[in-house]
Structure 1
Amino acid sequence: MQPDDPLAITRRHFLSSAALSLGALGLSQILGAAAQGQATAKQQRIGGLTGVPHFAPKARRIIYLFQSGGPAAQDLFDYKPLLNEKNGEPLPDSVRGGQRLTGMSVNQAILPLAGSVFRFAQHGRSGAWMSELLPHTAKIADELCFIKSMWTEAINHDPAITFFQTGSQIAGRPSMGSWISYGLGSLNENLPAFVVLVTAGQGDQPLYARLWGSGFLDSRFQGVQFRSGREPVLYLTNPDGISSQSRRAMLNTLGALNRLQYQRELDPEIESRIAQYEMAYRMQTSVPEVTDLSQEPESVFALYGEEARKPGTFAANCLLARRLAERGVRFIQLYHQGWDHHGDLPAGIRYQCQRTDQASAALVLDLKQRGMLEDTLVIWGGEFGRTSYSQGKLTKDNYGRDHHPRCFTLWLAGGGIKPGISYGQTDAYGYNIADASGNVIQPSKDEFTPGAVHVHDLQATILHLFGIDHTRLTFRFQGRDFRLTDVHGHVVKDILS
């Protein structure tokens, strides 16, 4: 789509006027359906680009459980007994291979290897290794695909998170949820196509709204953050003394004024403003319904854990994510902070696992028992990994780990992903990506390296599962065609079912 094409603007003008007229006629039916919770993922899609998807999709929706801060794979998924055997010994120069370090550990006299203090065991028919910190995730091992050879180019939090979310380390690009909403449209006209949930009260590394922003895409494709508390979406509730009928009359008048302005200026953003006002009006009914967890039976709270009763917790957000997915929200992004363990890692990572393990596994089980996992993609992981050496002082039962972009683990489930497998591996030190013989691989983002998965490869694979050729979902901005994967990215076909 060319936003500066006069013919495209004329078409949008015509369709906008027609849609607004028809929308007013059907408004009462729309609100009635939302009030009864009848909007489901089986609805026909609304919007999207002509010709997209490019081929038959395997996933209709995604729930991305982003673990901000960088979970330590060596203490969760990547069992490395050699680290325990060599605990306290310096990281060999031959293993480091001259790789850069952050400013937090570059000046250490030595980089002492740190074995995990947690016990590991194999689980399920797949024999996946997991530590004792993840008893619930261990029970769904055969539903998961572990990518143990993720790698990124960013070594600090903000550029690394931005890279995962937008395909660029530099802020300003559209987020992945915005790209998918732009290409595929929505499955529910009463809720946003892209919803963001952030665990309340976590602190740690900051999160910015630009991570779910639409960049140079139309603003209607940006993520909408749902919060805990009395007002899940800010400024959605009518002020005291304003009735729904008064709000409707105000929007009708405001819409007429905006259309007059559009006729004079032909600014597409005016159309977006009208559409967002109308969406906000419909959300006044749909949002209270979807965020009311009291409708869930006791068996669901037993599955997700008692914290699911507390709005804003990770568990409550996982349950809310399932409810949003049921109602056709296409992209649901959860952020959980607190994984940045430069020191006191054993206590810190234990606490985070206690808050996230049960609910993460419950979400997968819940989707499966409802018949939704088959076409819902679930992803769990952070922006990079942690070092195999200790940052700061290493003791018998305490250590920290610095940032490590060279290799780390995340898992995927459902939505066309092959279950019960592990893809890729690291060397015996957990410091580099290795081949099946244990030899170190030097991956390149310019060409696909079997056994290694770059951030752009993951993004290309996600789009593929939605039926999108990542090289063809583009947007022209300032004379250049942009895409989520920039000029890189390859689909990791070995993890597809």
Structure 2
Amino acid sequence: MVKKIENIELEFLTLSDYQELKQMMIEAYTNMPDAYWKEHHIKSLISRFPEGQVVIKVNNQIAGCALSIIVDYRKFDERHTYKEITGNYSFRTHSPDGDVLYGIDVFIKAEFRGLRLGRRLYDYRKELCERLNLKGIAFGGRIPNYHKYSDEISPKEYIEKVRRKEIHDPVLNFQISNDFHPSKILKGYLEGDEASNEYAVLLEWDNIYYEKPSNKTAAKKTVVRLGLIQWQMRPYKNFDDLMQQAEYFVDAVSGYRSDFALFPEFFNAPLMAENNHLSEPEAIRELSKHTSSIVQKFSELAISYNINIITGSMPEIKDELLYNVGYLCKRDGTIERYEKLHVTPDEAKIWGMQGGHELRAFDTDCGKIGILICYDTEFPELSRLLADEGMDILFVPFLTDTQNGYSRVRHCAQARAIENECYVAIAGSVGNLPKVHNMDIQFAQSMVFTPCDFAFPTNGIKAEATPNTEMILIADVDIDLLRELNQFGSVRNLKDRRTDLFELKKR
């Protein structure tokens, strides 16, 4: 696996990529040395269907590729061969008016395996299928381990054993885990595929959003899925133990194809237990030594699980001063830093913590977001400045010990959603830490708030977790509804401001 990842980009394949792609295909198909696509094949695919040919580049190097065409599926026998579906490898079978996205090839370079890049390629295909309003995706999946069992069991039995996890087949297991269901066994599918005895499994994915074409136009909604982690404070043996639990939650919310994972403020506080013999200011500074390692690990998880992670917050020492900060670890490999601007009286008095200085919105692949840590959400000027920068979703990681403190965060966060015409997601910790000074008990109920208008829940609550229970909360928010609210809402908080009387600006 590549050691350091600076950037991950999904791009359309171009002919200038061919030589690098050729070497990658040769390495991927060692059992079929002459099976790689020639330059004229790639040129034909790009000219016929450029959107269907994509590559993933890691540090500007091609790490994976997916090739596909659109076919009129009714024209093909259900037991077709690879040669037939591709029109004898000419791709003349591609039809812009077809109804199924057919996968021609997918491969990942060996050194980049383990980063779940294949899932990104399949997610792109699913999104493309939905955007083009196609019925679904189909392709013939190889079963490269079948030759080991062909003398004993039939292809049908082999597939059943793979599904029951009695046999490991890396290709088929991967397809099934990505929501593709086996439909038929295709005999003589790919010439020369001796590892599969030339058998393949017809795998399909159905687009549940497919609508029969009509003359009516419809605007596509932009839906973002949020994954909130209501974290249980409990003792952890060490750093690795803590991050194992964090990865468990990242895995859980990414399994639901969430776009964001939100952790609470000071979720790493249990690690202070090993320094409970020190004074509170010394213990929190020892905790800050873990921050860079946590950020690095979260960045790796964001890439590996294809999800944007908001790390909650952690103590960090900068220029010998102690701050409460967090990081936005994007799934493209970039990292952004945010600060708690207003520290609580307790943070200043017990720990000697300083307030930060920078406030800004962040661009993501799901639009512009803002992040305010706990107490900061109780100052309406901050979120209004972020709204002026185009923020659609405000994330609030928090930590409150009593229900009184929680109520302040909750009600202020809900007010921010209404007055700024945005979504607000808050996530906190529950449980207790009897062996950590100044971090005894926690109360939380993670929630997603909306504006209050006809397109939203009447009470302004999109989703809510069970109070004081460790769990995840998944919620979809429709960004286009905010655009409609801004233009046609019953009230228009952003448009109706009396800027002739007052002005709000950053220094």
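Each reported figure results from applying straightforward, stated rules to the coordinates on display, with no laboratory input. Here the structure is a predicted model, which is why all the values come from computation and not from measurement. Cβ atoms are built from the backbone, for glycine too; each structure is taken alone.
Figure out for me which of the structures 1, 2 the number 4.4 belongs to, where distance in nm of label points 7 Å out along Cα→Cβ at positions 196 and 228 was derived from the coordinates. Comparing all candidates, it corresponds to 2. Here mean count of other Cβ atoms within 10 Å over residues 276-283 was derived from just one of the structures 1, 2, and that gives 17.9; the source is 1. Taking FRET efficiency 1/(1 + (r/R0)^6) of positions 268 and 452 (r between Cβ atoms, R0 = 41 Å, to 0.05) as the criterion, the largest value within structures 1, 2 is that of 2. Taking distance in nm of label points 7 Å out along Cα→Cβ at positions 108 and 252 as the criterion, the top-ranked structure out of 1, 2 is 1, with the highest value. Quick check: -10500 is what I get for helix-only ellipticity at 222 nm (-39500 (n - 2.57) for each DSSP H run of 4 or more, over all residues; to 500), calculated from one of 1, 2. Which structure matches? The read-out was computed on structure 1. Which structure, out of 1, 2, was distance in nm of label points 7 Å out along Cα→Cβ at positions 132 and 356 derived from, given a value of 2.1? Derived from the structure labelled 1. Quick one: volume of the Cα convex hull per residue in Å³ came out at 181 when computed from one of 1, 2, so which one is it? It traces back to 2. Comparing relative contact order in percent (Cα under 8 Å, 6 or more apart) across structures 1, 2, the highest figure comes from 1. Thinking of 1, 2, which structure, once semi-axes √(5λ) of the Cα gyration tensor in Å, for residues 172-363 alone is computed, gives back 34, 21, 14? Label of the source structure: 1. Given a value of 5.8 for distance in nm of label points 7 Å out along Cα→Cβ at positions 212 and 324, calculated from one of 1, 2, which structure does it belong to? Computing distance in nm of label points 7 Å out along Cα→Cβ at positions 212 and 324 on every structure in 1, 2 gives 5.8 only for 2. Can you spot which of 1, 2 the value 1.7 was calculated from, given it is distance in nm of label points 7 Å out along Cα→Cβ at positions 188 and 308? Checking each candidate, the match is 1.
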